[in-house]
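Following are the structures in question.
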Structure I
Amino acid sequence: MPKISDIEGTPNPNALKFVLKEPLTWGITHSYDSAEQAKDDPLAAGLFEIDHVTNVFYVDRWITVTQDGSANWSDLAREVADPIRAAPAADTQSAATVATATTAILGLSSKDQLRIDKFNDLLDAEIRPYLQGDGGDLHVLGIKDNVLSVHYQGACGTCPSSISGTLRGIENLLRSIEPDIEVVAT
């Protein structure tokens, strides 16, 4: 049962990041935009039972909860803290489960997979730590010709700055590898 060590605001005013003393996962991200998506995840399903919750994203020692903007965070934070505290810590999660999480995108040519790997290495070094610090993350969905598709997760998913400024910054960074790359968020 993870204890909450801190609650942090994010650049998205509708999202709060709960920092935990124990991990919920070992490197496997969980991101849900609806109760239907979360139905097989007891923690996320429990959070979606709370009015105003619109997104749940968690990995390792933190969880970000996003609301619809109509709730008072001081009240809502107390409500969402209960399911978070009741969730099992990742101590029992097996190495086999972690090993099944893959970053490879199925159906890519070896050339495109190499391109994606280079992009992910740069994103891991330069972008993801900052997004994760703000309660979100970025997942590469695929590549077609010179268009890289990405998906924002957690607090970044509904943050106005992620769709505009951050996306352009990511594109400019990735252009250091491929000058003609375009990045789109889906």
Structure II
Amino acid sequence: MLIDVFTVFREEADANGIVFYYSGILSQNVIKTMGDSLKQKLQIQDESGARSRKVFSTFIEMIQNAMHYSPSTPDSEGAKEGSIIVGRENGKYFIICANFIEKQFVPRIREKLDPILQMSAEEIKQAYRAQLKNEQHSEDSISKGAGLGFLTLARDSIEPIEYAIRECVSTNDEDQLSCFYLKATI
């Protein structure tokens, strides 16, 4: 039975342009290995240098955020978990990352992302430059960049970034965690 499920998963992934997928424990070693694998995949697909770099940097930014800002899950002995997918559709790459977040941080994430979704490309560039010069973000104990990563993703994305925050159904700690999804298109 599991072979059949895997077969369907692989076929659906292929049919939907999935280039790379990972779900599991996150660490610097895992991220490095994933990054190396993605670079090779992009080289095999003969992707241009500039776009390949943007896909790779977006991938790293998203997975690093998942690792740094996800709470340790109770059933994984303090490890952090996340999922990431890279796909190609209509000549564009999409990167979607998912991770758990503590519900108390949901308003903070919305406060960072919602204004970015309303900005033009030029406004995003200006906000990015302003945030680079903002030394107060180093005083933020929760987010070292205080939204700089979201601005980076929005700046590099050729379509507006998208996000969703959903109730978690598979954790033992459902009352305290939500699932955060973030998508960029390169």
Structure III
Amino acid sequence: MEFKKIFIDGPLVIQPDVYGDHRGYFFESYSSQKFADGGLDVDFLQDNQSMSHKGVLRGLHFQRPPHDQGKLVRVISGSVQDVIVDIRIGSPTYGKSYSIVLTGENKTMFWVPPGFAHGFCTLEDHTVFSYKCTDLYHVESEGGLMYNDPLLNIDWMLNEVELSGKDKDYPSFSDFVSPFTL
């Protein structure tokens, strides 16, 4: 299992060792020992899974402390453009985003620590997205940012997306007061 840093401190791209033959494939999607060896000594409390058709955008979401969540995300089938935004006040990359394509074929996983807004857009029909969380869902702690805010300058791969009512009403980055500090 390979753990790769990105230009923003904290998140990691994780490439599992995949063993395939004529029958299919096998890989470990999580091992507490391997994750600790890779610098991620975390406890997961909740697993979530969603299925979406092409063009569904979910995000940009986070949970405020003390119920902030780290997420280990991956795609089981289909593909997504996965995006994070650093919302940690004092971070040299505050307000910067990072995008990665996760697919059922590449089996790449992405670690999103607390202090980041997270979202994804499905690039194929019947995309199944899975994520492990370090805290339970807490409705009073949820928050988000407008996915297409010009200040964030996120280059979404699809021009037309479908949003939930909640995701349409998130504030712009200029009106956002972050609950996270570095």
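A short reminder: the numbers here are calculations on the coordinates, not readings from a lab. Predicted model, so just to flag it, every value in this text is computed and none were measured. Cβ atoms are built from the backbone, for glycine too; each structure is taken alone.
Key figures for this structure:
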item: Read-out helix-only ellipticity at 222 nm (-39500 (n - 2.57) for each DSSP H run of 4 or more, over all residues; to 500), computed value -15000, structure in I, II, III; result: II
item: Distance in nm of label points 7 Å out along Cα→Cβ at positions 21 and 53 - structure with the largest value, from I, II, III; result: III
